[in-house]
Structures are given as C-alpha cells and as structure tokens.
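Trainee: Read through the structures below before going on.
What follows draws every value from the coordinates through simple rules; no lab data is involved. Values in this document were obtained by computation on a predicted structure and should not be read as measured data. Cβ atoms are built from the backbone, for glycine too; each structure is taken alone.
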Structure 1
Amino acid sequence: MTEIEGLTGDAAIAHALKQCDVDVLAMYPITPQTIIVEDYARFVANGEVNTKLIATESEHSAMSACVGASAAGARVATATASAGLALMWEILYCAASMRMPIVLTIANRALSAPINIHNDWSDTYGARDSGFIQLYCQSSQEAYDTTIMAFRIGEDSDVLLPVMVCIDGFILSHNVERVEMLPDEKVQKFVGVRKHYQNLDPANPITMGPLALTDYYFEFKEQQDRAIKRVPEVYKKVEAEFKKMTGRSYGMFEEYKTDDADIIIFTHSTPGGTAKVVADALREKGEKVGVLRLKMFRPFPAKEVAEAVKHAKAVAVFEKCMSFGAAGNPLALELRTALYDQDTKPMVTNFVIGLGGRDVPPSTLVEGLEKTKEYLTKGEAPLYETLGVRK
C-alpha cells in the first residue's frame, strides 16, 4: 500500500536509498545534502537497513570507497554538493571509466569563491563531461522516483555507468512536499539484486583500472561512449516499468503547452515549475508560451529536443550556471548544437539566472521573454545575458 508523507527533497532521497537495498554508502556531509546521509545513518543505527556505512575523511575518499565497493560487486551510493563534488573530481572520471554503476545524489550548490551555500548548477554542470549520467528533478516526488530508477539504469548490462540524481539545494532539498512512497518489497522487487558481471574476487584475480597507454586508452573511451549512447533506450525501458507500477513517469524531458507555442522556455529543476506558472499566466493574456523542462542532461537528448522545439519562433534558455569564456552557457550550447543542422530553427536566447541562490521569481522569466520578443523583432540576439543582477 502506498504511504504518503511530507518529506524534504533530501529526506525523499534518503528513503529511496533505504528501500533500494544499498550494500555500501560512503559519506562525507556537506550542506545542503547533509540530511541525506544523516537520515541514512539513522536508518543504519536503527537496524532498518543492512548497509555498511563508511564515514570518510573527505568527499574524494567517499567516492574512492564507492569505486572499491562497486568493483567488488556491491550496490553503492553516496551524496555530495558543490565543493564536495569538486573534491571528488579525479575519482568521478575513475568511476565512469571503470564502469561502476554508483548512484550519486546531489543537492546542487554554488561553487566558491566567495563561499556560498545556496543553489545554482555550477557544480554538476562542471562535471558534465565526467561520464556520469545526469538526471535533474523538479519535486521531492521526482527525486524519490528517480533515485529508485537510477539503480536500474546504471546497473543495466548495456550501460554500467554511474548516475547523478540532482535536486536544487535548499529550494528542494530543505522544503517539505507531499511524497507517495512505495512499499519496501515493491521497490526491492523493482530494483532487484545487482547482477555481478566482472568483479574483484580473490579466488579469481583480475585487474581493474590499469595503466593504459597509447595502445589501448582510446578503445576504453570508445566503449564508454557507446555505453552512454545506449542510456536513452534503457531509461525508457526502466521508466515504462516504473510507470506501470506507479502511474508516474517523467521522460527525458517534459513538454508543457509546446505544441503551438511561439516561444518555448527551456530550463530544468525547480525553475521548470516557475516556468509553467508563467506560461499559464501569459496564455491567459493570449501569448503562446510553452515550457520544455529537461530531465536528462547527460546524455543530452539532442535529436528529441530539436524535434520538440523546431516549430517555435524562439527558445528562451534559462540556466543557473555561467561558463566563463565560452560562446554561451552549457544548456544553451547544447540546444544550439542540437539545432545546428535543422533547415529552419528557432532563435535561441540565453539567460543566466539565480547564481548563488539569487531568487528567480516569475518576473525574471517574464523579463527574459520580453527580451526574446524584442530580439525576434530585431532579428538578432546576444549570445547570453544575465537577469536579476544589481546594476
């Protein structure tokens, strides 16, 4: 029977991890993800899970412990944010390259300096080329559901890659929402037992993560690239099964009133909810505005996104990250690349919002839309600009 609780995003993730029969959870707390590992430590202390909890001296060590445990065949998870993810950097690449299906849950937080504990997407966007699958959530319910599905996706024999499940720090991690939780036995049946393909075993020694020079390194990268390209099909398969069990699904992205939209707002995570409110309000005024809320940023569903927005006059991209020195910012760069070969394509405008937790009210998105209409009239737009900054 479904149990309904009021949970923060962090608590929803902790409960999902609890139900997924995790063998090893390595931890080093950092705001605003600390609740995830604190709650899980309580589950361990109360005997509610049979998990080896490893308290490490740093995030670098936490991901290193995860790699070792995963190599031995364990189902493994950890959590981090911001500077903690940055400290993991070296081992992120090891985890992905060694094909370890670790689930890494992240409460997105700005990077220093100056020190800031609030939300933007600079941390995980910076890790976008590490080889991790990246999934972004709008609600606590979605965070709970995605964490459960992440194990099935990452552990699939066609994938075998680590997965980031991302929620907006404080905005979602610390706010309480209604969450429908599945019975433990249903979740455990859904995720199943992790299959052992080729793991460390003293009785049958193998080498993992060896030195690979010019003669083999390229082949390892080619295999890794093929694996992440298989993720969309595996994701669809896993989500279809999850929908059959729960009635809930999210897709690689959510389309909201896009069919006839002249301008489509393109964003993800909690701004997706704000964008839908803005679209509703502007529709009442006769303006054809829609929303495409991205869920899967890695691998980026380029062909599908291009198809979904190609009929619009413009796509207004709103993202909480600034890629210093680039021709645009990460989300807009992906969209522009996806549209490059289209014979006809919408204008793409790019707005940086919400850095360091700066509030993103509906008026910020409306301002971006007004600028987009102005640029459509002019026939050109700047590569990107910031909104909500004091002048």
Structure 2
Amino acid sequence: MKKYTKLIAATVIVAFSFIVSFAATPGETAAASISKGARWLVEHQNEDGSFSNPQFPGLSGLALWAVVGSGDAEYSNAVKKGGDFLISKVQPDGGIYSPVPGRQGGGLSTYNTAVCLTAIAATGRDDITEIVLNARTFLANSQLTGDDSFKGGFGYDINSPRPYADLMNTHFVMEAMRRTQSYEDKRPAGQKRADINWKAALDFAERLHNGPDTGENAGGFIYSPADAKAGTAKTEGEKEKVVMQSYGSITYAGLLALVYCDLDKTDPRVRSTLDWASKHWTLDENPGVGDQGLYFFYNVISRSMSAVGFDSIPRDKGGEIKWAEELIVKVSSLMKEDGSWVNKNGRFWENDPVLATAYSVLALEFASGLTK
C-alpha cells in the first residue's frame, strides 16, 4: 500500500509542477531561466576570471555582461574577477584584446574591444574611466575611411592585411560607443573627445540594406559587401538580377545599427526592416541560414527590438507578433537541464556552451526588460 501511495504522491507532484510551469507568466519563465543560466556561467568561470577561451576576451565579455545583467548580488565576486580579467587584456593602444604574435589582425582587436568595452561599462566599476576612454579612442580609430564599399564600417581588426568591414563588427562597435557615450564628459580637459563618424557608419549600413528591387530580400540586410553568408538569389521580372540574400540575425543587427544612428521607429528604413522581419518571422531557425548562429539570432532580436521600442511586430497577414513573449518561451525551452545552452551546429562557435549560454541569458534579460 505504501508503494502505491508514494507512486500516487509522485504523480501528483509531477502533474502539479507541470501545471505551475504551464501557468507561469513569460516574466516568471524568463526570471527562472536567467537565474539558472547565470549560475551555470559563474560555475564555469575560469580561475583567472575568464570564461571559455581566454585568448578571445570577447567570449568573457559576453558572459560577464550576462552575469551582470542578472542583477544577482551573489555573483559580485565573479563579476569582480571577470572585470579584472578584461582589464588585464587592455593593450598599450587602448584596445582590449590578446595579440597573436606574427599574425596581423589575428587578435580580432576591433571585435574583442567592442564587446569587452560594453561588458566593462556594464559593471559600473569606478576604476574604469581611463580604460573606457582609451578603448573609445581605439574604436574610433578603427573605422575604415577609404573610398571603397567598406568605407564607414568596421572589420575584425583595422590592421588586417586587406580592407574589410561587415555588419557584425559594425553593430557591436556602434553599441559599445553608444553605451559609453557619457564617459566623454569625464575626459580630461584638453584631451580630444573620441567618437565614430556616424554618418559614414550609416552610409555603410545602408549599402548592406536590400532595396525594394531585390524581391523577397527587400528590407533585410546582408553581412558584408564581400561576403554573401546566406548565398545569392535571382530576382523575378523584366530586370532580373542576382542579389545577396537577406537573413535573420544580420537583419536585426542592421536594425540595431539604424537605431544607433538615431533613426526613429517611423523612419522608412526602419519600417522596411520590420516588414522583412514580419514576413520571415520564426524562432525555429535563423531565417536564411537554418541553425547557423541560432543563439546570436535570439540575442540580436532581443537587443534590437528593445532598442527600437516596439512591444510587437505587425504580422504580415494581420494581427501582431508578441516578439518578447515568444522569444522567452522559445529560448527557455531550449535550455538544458544543467542551465546551459549549446548549438549542435559549430559554425560561429556556438557549439561552445559558454557563448551560447551568454547569448541566451542576455536575450532573456533584454526581452524581459531586465537589461536595457
């Protein structure tokens, strides 16, 4: 009899847990997932304060930003160690990266500096003003100024053997510069203020914005003038031409770039991007590239939609997409039992659970309004 009593009790507990989880609001679901994910990150922090591969401090920067965003005071020591690690990567030129001797551009200095600058600033430490100002100067000097299609953009490293820029690096630099803009008021008198050329950056982003003559790709963005990450397609009609295909994650990166260039939600360029997002809305894949970069896709949806200030996206065929609610449910459903996330597709390094987990926790923090 006791055996059956225990079995019935266990069944009731499981059923009750299911009902509670089913009844949880998106906010409650996000809070639980953020808490579990942040804890997993802290438990997997390296002894030196880094996360994952210390050779690429941007990985540590993303994880640190996610832990800070959780708002849990319990992790203050982990935040301190993480911040100290990033500070240890500050170079004489003001960048925050790990040089690779003998390999020009191998340190991915622009990318790592942008992500690490955002993370360090998020900690709110009172000993980082000079570091932030020098990193801003470094990023401002990393903008390409030639007369080619890369002008105004940012690549992985200004010292690469050939000129190159893409929207991934460019939007991360834009974010870092906007989030640390107030630090310029702390710059010592007589020292030149640092900023990027925002008009040139907008021009670069617009060159990657597929226009109305690109068929189904209209309103979406491409990765780089030199790299069709999602392949190419032929447009239909009398003036058939080959165009680079728009895809999900980079389109939301483009949206964030437009917002950081001070275009508001009524601007036709912003509206056309949202139209593409509506027509291609799904969270089951990164539209155009499948499961490649899936967790960055969730991350940049959340960051860009929070920045543009829309609670919903008009649905292509009527109604509306409650993007934050849908994203919270989807991302939370993909969390592993131990509190981590990982992408089986290793392209873009998302088979590293630290990177995928950092992307996911940040996505949930922005979607729930915990981070802005």
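Trainee: If we compute distance in nm of label points 7 Å out along Cα→Cβ at positions 24 and 184 for structures 1, 2, which one ends up with the highest value? Walk me through the numbers before you get to the answer.
Mentor: Numbers: 1: 2.3; 2: 4.3.
For this comparison of distance in nm of label points 7 Å out along Cα→Cβ at positions 24 and 184, the top structure is 2.
Trainee: Output the label of whichever structure in 1, 2 has the greatest value of mean count of other Cβ atoms within 10 Å over residues 48-55. Don't jump to the answer; show the numbers that get you there.
Mentor: Working: 1: 15.5; 2: 19.4.
Largest calculated value belongs to 2.
Trainee: Then there's this: Quick check: -16000 is what I get for helix-only ellipticity at 222 nm (-39500 (n - 2.57) for each DSSP H run of 4 or more, over all residues; to 500), calculated from one of 1, 2. Which structure matches?
Mentor: Details: 1: -12500; 2: -16000.
Source structure for this number: 2.
Trainee: Ranked on mean count of other Cβ atoms within 10 Å over residues 264-271, which label among 1, 2 comes first with the largest value?
Mentor: Numbers: 1: 26.9; 2: 12.6.
With respect to mean count of other Cβ atoms within 10 Å over residues 264-271, the highest-scoring structure among 1, 2 is 1.
Trainee: Going by distance in nm of label points 7 Å out along Cα→Cβ at positions 120 and 208, which of structures 1, 2 comes out largest?
Mentor: 1
Trainee: Identify which of structures 1, 2 gives the largest calculated value of Cα Rg over 2.2 N^0.38 Å. Before the final figure, lay out each step's value.
Mentor: Details: 1: 0.98; 2: 1.04.
Ranking 1, 2 on Cα Rg over 2.2 N^0.38 Å, first place is 2.
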